Structure I
């Protein structure tokens, strides 16, 4: 919260955390962002969008095209193409990202999954400019 008070934008990521049941577990970026987003909402902040940076231009359909919008009504039609990551991703890949995003969207915090590798994409998204990606809404 102090970063926001200073006018700074926090950039967070998941990490390994100690767990009383398992000893150690992964606390995914999606879980971190969800916690922060809901806490900010409780404290009276308006969370316009949570931006998730990945290695793709959003969620792809069977033909490799970016799905522009996923919501509770359309999730079932896309769930078959959602899977784990092509690389190492112990958190569940795109399926996990979309499921966690939908949970937040149900609480009034939409998400946007974009390409975090493409130069300038995150900056444009944060500034509210149109970028290629998948919006996650109620």
Structure II
């Protein structure tokens, strides 16, 4: 039996957060999804600072680019230059279709860039595909002890 996968969802759109969590909750796989709504809180979570000192280390981060306080780009750059966090796979999941955002995200170390579809059925399908690929097909790094 596989262990529970820890996912950190970083998105400031409540509808997208609710839909993503609802879709992942239907998975046959054991998942625990935590959500934060801005980049500063995401970094506090990942570094286990303040009220997040007992936060679980995620196996996977789903990151929107357009966030308050600290952008998703800044969060991605911080994660990928931090020796304790850089191995966590980061999926950029955003509405941006700008080629420059795609290129810049990969330059910063994103493991995947997915555009949020504009309709409900496709949004759900992308979340389900993301979950199956990253948690069932891909081999993720072991967490540091």
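Using mean count of other Cβ atoms within 10 Å over residues 38-45, single out the structure from I, II with the greatest value. Walk me through the numbers on the way to the answer.
Working: I: 11.9; II: 21.5.
Answer by largest value of mean count of other Cβ atoms within 10 Å over residues 38-45: II.
For the read-out relative contact order in percent (Cα under 8 Å, 6 or more apart), a value of 22 was computed from one structure; give its label from I, II. List each step's numbers first, then the result.
On the way: I: 27; II: 22.
The correct label is II.
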Suppose you compute semi-axes √(5λ) of the Cα gyration tensor in Å for every structure in I, II: which one lands on 23, 20, 15? I
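Supply the structure label, taken from I, II, corresponding to helix-only ellipticity at 222 nm (-39500 (n - 2.57) for each DSSP H run of 4 or more, over all residues; to 500) with the calculated value -8000. Don't jump to the answer; show the numbers that get you there.
Numbers: I: -8000; II: -10500.
Checking each candidate, the match is I.
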Which of I, II leads on distance in nm of label points 7 Å out along Cα→Cβ at positions 110 and 126, largest value: I
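Bear in mind that the values in this text are calculations on the coordinates, not laboratory data. Everything quoted here is computed from the prediction, not taken from an experiment. Cβ atoms are built from the backbone, for glycine too; each structure is taken alone.
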